[in-house]
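Asker: Following this line, the structures themselves.
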Structure I
Amino acid sequence: MTDISYRLAQKRNIITELPGPRSVELAARRRAAVSAGVGASTPIYTADADGGVIVDVDGNSLIDLGSGIAVTSVGASHPAVVAAVAEQAARFTHTCFMVTGYEGYVELAERLNALTPGDHEKRTAFFNSGSEAVENAVKVARLATGRNAVVAFDHAYHGRTNMTMALTAKAAPYKTAFGPFAPEVYRMPASYPYRDGLSGEAAAKAAIRKIETQIGAASVAAVIIEPVQGEGGFIVPAPGFLAALSDWCTANGVVFIADEVQSGFARTGAWFAVDHEGVVPDIITTAKGIAGGMPLAAITGRADLLDAVHPGGLGGTYGGNPVACAAALAAIDAMAELDLAGRARAIEALALPKLRALAGTGVIGDVRGRGAMLAVEIVVPGGDEPDAALTKAIAAEAFARGVVVLTCGSYGNVIRLLPPLVISDDLLGEGIDILADVICDLTS
């Protein structure tokens, strides 16, 4: 990574109890004003953030190993993104691209058409969130194929709208009591090497057999999958799994949708996670890391698919907001200039040996991931029984020591690490060492 300068000191500095008095005060105001349905992973409130640190309203500086769930890959206040946002906001904040267009939307679409996998002709449309992108990708696939069925997978997470809840596998907290869900969604077994022990080809064969027998290829509009499953546990499929699914889709006229909302934009050590497998999706959905923290999402895919939609069939009032597009162009430039894909690979090389050294604790079922999308699966010693309670305790104690980590997994037993790609080696190493100390302390 090219050397960068930071606006804030890149160090952990805890000066109050966590949460501190100002955060406690804000928590009380939150309870009186904000829906209880909006959760929180930590009890602090942010005042500033830069590089790999979050500074809360009480002046505590914490190591950020979450990136706002893979959003602030270039940092939470990258100067180029800040400048692009300020410049665009000073000119105009909104016109609605469906009313009067603007160059930023077109330029960003051109960038994504060139950047995403494959050298075929592509088109792009912008939305506000990953859920919207996924939902619109399904709309496109159904219209273009004239079919209805959509295949999703075990451990999948695709969002919180009605359609994307149907695609999402985990019930609590995402789906519980929110049904009925969108119909014609079918769930198939995914590749989970730690738990199924199957090769990629064998896992794909099992999934395809079920698709053909339970749905029928001629009824399937789309197969949608996260190339590295996110909320389901940062599951990296066995080699060959994605390619076999993609080949089957091509042979049967099915749209292959890669949901790269969490794994895209250099997070896994390549521009997109499918690049590791040499897979070219028909449609790719992106969000999160695309715009340096501004709300933006996209679908990019084959021109014949996206152009099949009638005018007005895609869009939205805020989709491709000019300020968000300006931020995305600046963020993508920063990713390229700083070689953040290479930086993600360096993060993997630094973190994985430290995490794998914890095997002696007896609670590490698996250490996995790609680039700066890494995970530790916590189990009961002596087997592979998930230990969600210990996982929660590890995350809580790491926070108490000044390190923000997130949990995930279908069984609630995975610690996930999503550091900003601009984090320094020293700060990353300290954060991983503290996490390791926590695991050792809680299992000794």
Structure II
Amino acid sequence: MGGPAVPQERKLVTAIPGPKSLELNERRRKAVTDAVPTSHPSYIAAAGGGILVDVDGNQIIDLGSGIAVATVGNSNPHVVEKAKAQLDMFTHTCFMVNAYESYVDAAEKINALTPGDFEKRTAFFNSGAEAVENAVKAARSYTGRRAVVVFDNAYHGRTNLTLAMTAKAKPYKKSAYGPFASDIYRMPMSYPYRDNAAAGTKLTGEEAAKRVITQIRTQIGADAVAAIVIEPIQGEGGFIVPAEGFLPSIVEFAKENGIVFVADEVQSGFARTGKMFASEWEGIEPDLVTMAKGIAGGLPLSAVSGRADIMDAAGVGGMGGTYGGNPTAVAAALGALESYEQDGLVARALEIGEVIEGRLAKLQGMYPGVIGDVRGRGAMQAMELVQEGTIEPNPELTNAIADFGTKNGLLLLVTGTYGNVIRFLPPLSISDELLNDAFDVIEEAFAAALA
């Protein structure tokens, strides 16, 4: 799984950020718009395994994987080999002008990997948002309907349509960015931690789904809905795993009413959860799957895959893009898919999950009043921090933990609708030793913040 020969240990050579990172940040401030922020202050020079090496020589434990992009590890040998070979042949033709075999190879492999034993078609794009937009386009073309159902806490992208589909306002959807696309309807998500606290009892997945179905029937009309688009595990919303039975109930409702069910697996796909796709945990078979991030080992690529009749409904020329399925990116994807299979990364995600779950359970036992919930699957885990003894979000403590990690050689990502969730997305090439070192730092962070 390797990557470059980066020593697999946390090491601080300077304060973080170091002088070279500070110097680069001054250059960046004068050259790059403030509209593109960076959450971690170090500038990275090399990476591999579970370590990021910054320009000052600091070795930082990576618990973010570029937001689940470097799932196979940075500079994965399978990815590098295939991408380099493609670069030696040609860099671009545009698949819509001159086709090439690697695009077809990758589409065949994606068709075989995604859930569902039915005839499928795949198209490649550049970003997760593009994949989501094209899935909506296919669903609307197929059904002749316009309404799209999305959920609380959802994140689907930053284009105009996907911003309308995304739930979180700040920093994604300032009013000045609008007007946003119409015919988007938001429904309550199954959020077991908060649902159960509010109800005073356990709300089942079926009950949470009934709440959604009732609202669709009364507020939109089932016969007006083209697509239901949902993340099987919500990413930016806080790694929310819906209650068991919620997703199958929504799938059944969609099937009964001719609605296209779209699983947005951009963050949860490609071995991340200990299944190739998170949909597999409850055996659901989406009509369409959107994917990106972990698909190509760090190169920009996304895809929509699903039922052939739905994908073809967009019509000839209805999908595409100059760079969609760029030959180097699809070659990298073939390398990443090879790594998932040959390096046993689905099983490794489960092993990583066991380590993280154990350490999170220990932490929650130490700080039950402020760690309200721990949740996730495989190597996609999170803890939600709250005000002592309540379910009120605690973004101040969350940021304090993340800042402590930064200063001590640990990259942590803050997420959640309320900014009070720390998510753990390590590359699947990380060692158990690094994971445990990282959680030793997190324990120190809690002790310091709550002293």
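Asker: If distance in nm of label points 7 Å out along Cα→Cβ at positions 236 and 388 computes to 3.4, which of I, II did it come from?
Answerer: On the way: I: 2.7; II: 3.4.
The value was obtained from structure II.
Asker: A further question on this structure: Work out FRET efficiency 1/(1 + (r/R0)^6) of positions 228 and 396 (r between Cβ atoms, R0 = 25 Å, to 0.05) for each of structures I, II, then name the structure with the largest result. Before the final figure, lay out the partial values.
Answerer: Numbers: I: 0.45; II: 0.10.
Top value of FRET efficiency 1/(1 + (r/R0)^6) of positions 228 and 396 (r between Cβ atoms, R0 = 25 Å, to 0.05) goes to structure I.
Asker: Suppose distance in nm of label points 7 Å out along Cα→Cβ at positions 132 and 188 works out to 2.3; of I, II, which structure was it derived from?
Answerer: Working: I: 3.0; II: 2.3.
For distance in nm of label points 7 Å out along Cα→Cβ at positions 132 and 188, the value 2.3 is produced by structure II.
None of the figures in this text is laboratory data; all of them are computed from the coordinates on show. Bear in mind that the values here come from a model prediction, so they are computed numbers and not experimental data. Cβ atoms are built from the backbone, for glycine too; each structure is taken alone.
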